[in-house]
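Several structures are given next for inspection.
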Structure P
Amino acid sequence: MTSLQLPNYLRANRKRLALSQDEVAFLLGTQSGAKVCRNERFVREPSLETALAYEAIYKRSVSELFPGLYRKVEQEVAERAKILISKKNPTKPNQQTARKREALAGLLTN
């Protein structure tokens, strides 16, 4: 059975720490819990600064807090890496191109 992966786990982490939306909003440096509510309900994706603030508050990595978005971005990067790998390289293979190919291959997901 496949487990359901939510776009984010902000609410679960807030509840784990027994914080209100207004308290998290204060920690984020914003005026009200409305921003937190929008993020928790998947209505709006937070800015990088806000995502990093959530990481600092909840002591969980951004990829753990936003696994759905992380997985989507990871797949998009993998698709672009496939394109780069498939492009013909006009130069002779050398140590640098070998490192590049290895790095790109490491981005491919299953």
Structure Q
Amino acid sequence: MEDTTRTRIEAATFRRLLQHLMQDRPDAQNIDMMNLAGFCRNCLSRWYQEAAAAEGVTLDKAGAREIVYGMPYNDWRASHQHEASAEQLAAFEKSFAENVGDKG
């Protein structure tokens, strides 16, 4: 596969992932994503910002989050984010300790 074709396919796949997370499954809470997959929407926005920087594009944290969330982050939080339960927080703490430990 040509590099340009692969890049177009990867870009389309990423756009579909964002659509899924923003429109199809806004109920999927970031803490649950972190507990199950080890990443969340905030991770995606940080990776997006890092990739932009690698290409010489200046993109601040708020701008990267708006790309990933499809709206300003605070609007997303007000509309979709719920307080984490004690069980979710405990699972997160356990996962963090097991997977990051002294690396973080």
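Quick look at the values:
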{"item": "Of the structures P, Q, the one that 59, 37, 22 was derived from, the read-out being Cα extents along the principal axes in Å", "result": "P"}
{"item": "If distance in nm of label points 7 Å out along Cα→Cβ at positions 9 and 81 is computed and equals 2.3, the structure in P, Q", "result": "P"}
{"item": "Structure from which -20500 was derived, helix-only ellipticity at 222 nm (-39500 (n - 2.57) for each DSSP H run of 4 or more, over all residues; to 500), options P, Q", "result": "Q"}
{"item": "Distance in nm of label points 7 Å out along Cα→Cβ at positions 25 and 57 - structure with the largest value, from P, Q", "result": "Q"}
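Where a number appears in this text, it was derived from the coordinates with a stated rule and is not lab data. Small disclaimer: the values here were computed from a predicted structure and weren't measured. Cβ atoms are built from the backbone, for glycine too; each structure is taken alone.
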